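These notes open a run of structures that come right after.
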Structure P
Amino acid sequence: MKARIIYFLIIIAVFTQSAFPCTTFCLKHNHQMVFGYNYDFPVGFGFLVMNRRYLEKTAYLSQDEKPAYWISKYGSVTFNQAGMEFPMAGMNEKGLVIAQTMLPLTMYPDKDSRGAVSELQWIQYQLDNFESVEEVIASDSFVRVSNESIAPLHYFVADRFGRWAAIEFLNGKMVVHHDRNSIMPLLSNNMYEVSEDFLKHHVGFGGSEQIPTESIKELEEREDPLTSVNKACTIAANRLKYYNDSLSIIENAFEVLQRVAKQRYTQWSIVFSITDMNICFRISRNEEIRHVDFKDFSLDCNSKVSLLDIQTSTATDILKQFQAYSTELNRGYINKMNKALTDMKVFSVEPTKEQTARQAEYPEKIKCGETKR
């Protein structure tokens, strides 16, 4: 546990100093709804993968924890960087979407009688089990994020019923800001309440301060990027408020993402269409928009799992670029992530081959369960 605390403090320092303000938001217009997400991180490798329904799972945790157990009710498509079952963002077949951003002040709950999952598998757990924001919030009564988790995260969630919520863990308790009591349908790398209070000082949101007309990249060229985290929320909120009717809702979402993209760090820009059940994304090294549709995948328990390498993907014939999942592929991504975190000094010592093998082989232990809940 002492080592975990040390890693936790290091990662807070790393991400606070580097200021990678991932931005995620919900946009609704004319009975359409999309969810936008900029993934900001020093490295952009990763994969898009289909996750099957009716899988029997036990959370991947240390022996000192009480892991959650469940049978996945819904299939999903997720964007992963740290291996299978540990997504950064994703959408399930019922239109529930979840993405994470860094929040250094996060404090996960102490151990108790609830089953636990890690900070990233919490996303997969929710996508596996629920179809509404209300269900995600209610799950706090029986599942928790393990306090052995390394990355301090908070989450933005939206569903096909038009609901959204920002979910944080502060002082060991879940704190929720949702569309019923909040004005800002987006989240970045600061406490939701702090970012919303900052927004309220600006014209159009109750205050007198002018909202920057520049993009985040333009602001970075003339000021300390550490000051841009709340400004990212303000710029995005302003752009969401003034919908451009000459563009499609997908184009509007990508324009918001472009306004708050950061130099060197914005690796993936993703738009989940909750209404049409498809996903569009582009990457920093090649900004052509890729498109995948839920109807293109079989999410049945006995289906073969396939994945798409994000960095090498292109927009043309994207389905032909998917390859069969294997433990070796999974291990390769985990090794890349471990090396990246070691280089960033999040890990003082890179995980051993045995530890990496255990994580890489974890999906092999997941088998088809009952087909009815």
Structure Q
Amino acid sequence: MSSHLVPLITFALILLNTGLTRAHKIDSMEFNFRESSEFWILEGEIDLTYMLPEFRGDPDAEALSRKEMMELSAEDWSVIHEKIEKTAKKLLAFNFADEELSYLVSFPDFDKTPLLLPEEQQDVALITLRLLLEPRAGPGTLTLFWLDDLDAQLIIIPEKGDPYVALPGGEISLLMVDESGDPTHGAQGDLFAWIKSGFAHVVPLGADHILFILGIFLLCPRLKPLLGQSLLFTLAHSITLTMAVKGWVSFNTTYIEILIATSIAWVGIENLWLKKIGKRRVILIFAFGLLHGLGFASVLGEILESVDSSRHVLPLVGFNIGVEIAQVAILVVAWIVMRYLKSWQKPIQILGSIAIAAAGILWMFERISTLS
């Protein structure tokens, strides 16, 4: 076998595998942060599958059913609570004035009789997790450390100020306390943190987005026109992302995911007969960008749902910049690889487009099957 053919086949298989990897995965965890006279409090609805050690990191794990989990006995839940608390202590750490803080873990859903877990459209089992920290006298800064090992992002929504995002290994300054014991500020929004969040939602989390960008690349692997197409695509998905987050448009997430898969298949198939970029292709890129923006909105919209609209600007701007940087990074890397394999450019374009089309089609049918 030719030494050039090996990377060519590997490239196609990677594309196909990227499009078909659809394990149950959590992109982010979200907590509201507030202060009371007794505690500093973080509270959020978390995915049970994500928190239980027997499922964490398992690529074949399916989301636990809300209906089935509510039928468990008190003894079963006692074991689950213990496991969730251990996982929480591994994922979240706090310190104040350079001193590590301990915290209590509670489950408010179990204050209700009978048990009523948070509702979720697709019957995914969620549970409300509340973390309680005893306030300390100042001066000092309350810092949260996010120690996740599965690439999920942590979103903190304070009572005042912009929402804050941290990637695994990151930290968030929740508040500062002055010498009188009064908090001086809550979490401050960080544009760079939201840029990193947007980047991460493409690389490595956005397999569908990566395939679409590579589909654009394979038709005409020249850097200058590709950057223009990437910018157009970002402009389009910025429009619908903003509209959805603001609540100006609503949509069924499953239908959008099916259409996104269709757009991937369409680009891959169209690459097999188009000879050059024309007006029709540019219009399609813009139209599909509008569609992919609604896909991003299913993630960012949930995060910002409880955030006042006046505090949406920083996350939206940072997130979209991060997405565009990720797209450009994908195109530049693909362009460098193509230059190295220039003698195999035509076979790469054909085989890569077939792989992208196949991934999009199989992905589309997989998502359609969830409707029944």
Structure R
Amino acid sequence: MRAIELFAGAGGLGIGVSRAGFRPSLIIERDRWCCETLRENRNVIDNDWPSPTEGDIRAVDFRPHAGVDIVTGGPPCQPFSLGGKHRAHADHRDMWSEAVRVVRETRPRAFIFENVRGLARQSFADYLGYILLQLQHPSLPKREGEEWAAHVARLQRKHTGKGAAEYRVVHQVLDAADYGVAQRRHRVVIVGFQTDVDAGWCFPAPSHSAGALARTQSDGSYWDRHEVPRRERIAMRAPSFVSDAMPWLTVRDALTDLPDPRSGAGASWTNHRFQGGARSYPGHTGSPIDEPAKALKAGVHGVPGGENMMRLADGSIRYFTIREAARLQAFPDNWRFHGSWSESMRQLGNAVPTTLGEIVATSVRRQLEAAA
């Protein structure tokens, strides 16, 4: 099945979509360093990955790609990020109208879009509703000079009138840790199907839980598996009820076979160099090694924050290496990142965990096949 990947970044969502059985026919990304990363890794997942189209999405005509099976992507999150300025549609980086245009011009059978959970905040409720209405009725675009509130009114009249919606759309906030990623990363995921596709789809159920992790730490099996000395073990109370889900993965789980970069032994691993200078300050104390990592951040100005540090059992902290951060985002170990440490960390801070993308995309593909 053919796919178009928008706002591809360093490839996190694209990797997951490809692993789910889709083949990208077009990849769009504006950032120079991300494009270099994508070109470097074209053959890692699929030998037929096209070279990314580098540039402004607004200059791309998507009509020659009409009839693709799926459109995926993560429009820039800064307008909605908790660490940003929260300007939504007033932010020049708001590209949701372009995502809708691509749906309008290509008419995919399905689409998957994702963004930061800030998009689901109450203060953005009206704008999120506007996005969802546009995705349900992509053939009713905003007119030249029309205010978005006036466009909302036209969409609402269409939506409540006799004309049927073009896409059935659902959305949900997902935590990547609940799906086997060693990171607490919340994303708003929006999925839509053409109305003539009898999808009968819902979001995949979580497979991992905090309670299951607490159980393995309280009974000692987690510590025994990692051969953690008793003086470094954290006393945990056994939860009164635990579902049959698997334990959340921790930083220690994700990085267990990587050498400590401070020893110099990491030189044989791609992007696994020690980065000094880590310091703790209020609100930025690093990720405890025996919990899922805090969400990696790119920072308001592209500078990684304290969330990109590891806090060891003795209380000391250090920055994650690029390879370690890539593990926490579930990238393959042979995926090479271009740019400096801070530039590569920015790419990772903006990425979608590949496992989360793969799980959602696989579920969508199965429903498309069943409805064919």
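Values in this text are rule-based calculations from the coordinates and carry no lab data. A quick note: this is a predicted structure, and the numbers were derived from the prediction, not measured. Cβ atoms are built from the backbone, for glycine too; each structure is taken alone.
Here distance in nm of label points 7 Å out along Cα→Cβ at positions 161 and 313 has been calculated and equals 1.8, so which of P, Q, R was it run on? Walk me through the intermediate numbers first.
Values: P: 2.9; Q: 1.8; R: 6.6.
Of the structures listed, the value fits Q.
Which structure, out of P, Q, R, was semi-axes √(5λ) of the Cα gyration tensor in Å derived from, given a value of 41, 24, 19? Answer by label: Q.
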